[in-house]
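Read the figures in this text as sums done on the coordinates, not as results from a lab. Source: prediction; values computed, not measured. Cβ atoms are built from the backbone, for glycine too; each structure is taken alone.
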Structure 1
Amino acid sequence: MAEELRSLEEKIGKVPVIFRELKETDPELYGRVMGLDQMIWDDGALTRQTKKIIAIAIAAALRDQHAVRAQLAGAQNLGVRKEEIEEGLRVAFLLAGMPAYVYGKTALEEYMPSR
C-alpha cells in the first residue's frame, strides 16, 4: 500500500475502496484529495483528536454507517477516549436529535465496548 494510503488508514481507520481505485483511475484527483485530507486532519487550532470527535458526531448525524465506523477506528488509533466520543455524540443529539445520538452510541458500543 502506498505511503499516502497508509497514512490515510491511520487517520480514518479504514481506507474506502474508492481511494484505492481513484489512485489508478484519476491520479490527479487522487493527489488533490490526499492534499486536502492532509491539510484538514493536521493539527491546527484544533487537535486531530478533537477533529475526529467532530467527524464522528457529523457521521452519526448523517447516519453514515461506513463513516461512523471508519472515524471510530481512526479515533482509537489517535487515543481518543470513549468518554470524549460520548460527549461529542451528546452535542450531535442536541443539534440533530435522538436518532443521531442512538446511531452513534450504538456504533460506539459495538466498536468500543465497555470494559
Structure 2
Amino acid sequence: MQLYFILSLITSIIVIIFAITNAAAVPVRIFFVKYELSLALIIFISTAFGAIIASMLGLVKQFKLKKQLKKLNIEKQALLTEQEKLQEEISSLKAMHSTEPALEESHQSTDVEV
C-alpha cells in the first residue's frame, strides 16, 4: 500500500515538473472549437482525467470483489451449518453404536440362562 503511494507521489512530482517546464500556450481543438491553453493546464487536465478513469475502474473491480466475497461468506455459512448437522448425526450414530453391544450382551446372557 505504501509502495503504491510512494510511486504515485513520484509520478505526480514528475508530471508537475514536466508541466511547469512546458508552460507555453498551445492551440487545442475540442469538438470544432479552438482554444489557446497553457500546456501545463492541458497536462494537468489529462492527468486528472486519467486518475479519475483509473479510480472508476478500480471501484468497479472492488465492487465485484465485495459482491463475490459476500456470496462466498453465505456459502461458507451454509457449509458450516451442514457440517454441524453432520457432526451431530455422527455423534448420534456413535452413541447408538456404543449402546448396541450392551443390548447384544443382554440378549446373549438371556440365551445362556434359558
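Please compute volume of the Cα convex hull per residue in Å³ for structures 1, 2 and give me the label with the greatest value.
Working: 1: 107; 2: 117.
That would be structure 2.
Starting from the value 8.1: which structure in 1, 2 was mean count of other Cβ atoms within 10 Å over residues 28-35 calculated from? Before the final figure, lay out each step's value.
Values: 1: 13.6; 2: 8.1.
It traces back to 2.
Work out which structure the value 1.00 belongs to, where FRET efficiency 1/(1 + (r/R0)^6) of positions 20 and 76 (r between Cβ atoms, R0 = 41 Å, to 0.05) was derived from one of 1, 2.
Working: 1: 1.00; 2: 0.15.
This value belongs to structure 1.
Taking relative contact order in percent (Cα under 8 Å, 6 or more apart) as the criterion, which structure among 1, 2 has the greatest value?
Working: 1: 29; 2: 13.
When relative contact order in percent (Cα under 8 Å, 6 or more apart) is calculated for 1, 2, structure 1 comes out on top.
Comparing distance in nm of label points 7 Å out along Cα→Cβ at positions 4 and 60 across 1, 2, which structure shows the greatest value? Could you put the intermediate results ahead of the total?
Values: 1: 3.2; 2: 1.7.
Going through 1, 2 one by one, distance in nm of label points 7 Å out along Cα→Cβ at positions 4 and 60 peaks for structure 1.
Given a value of -25000 for helix-only ellipticity at 222 nm (-39500 (n - 2.57) for each DSSP H run of 4 or more, over all residues; to 500), point me to the structure among 1, 2 it was derived from.
Values: 1: -25000; 2: -31000.
Source structure: 1.
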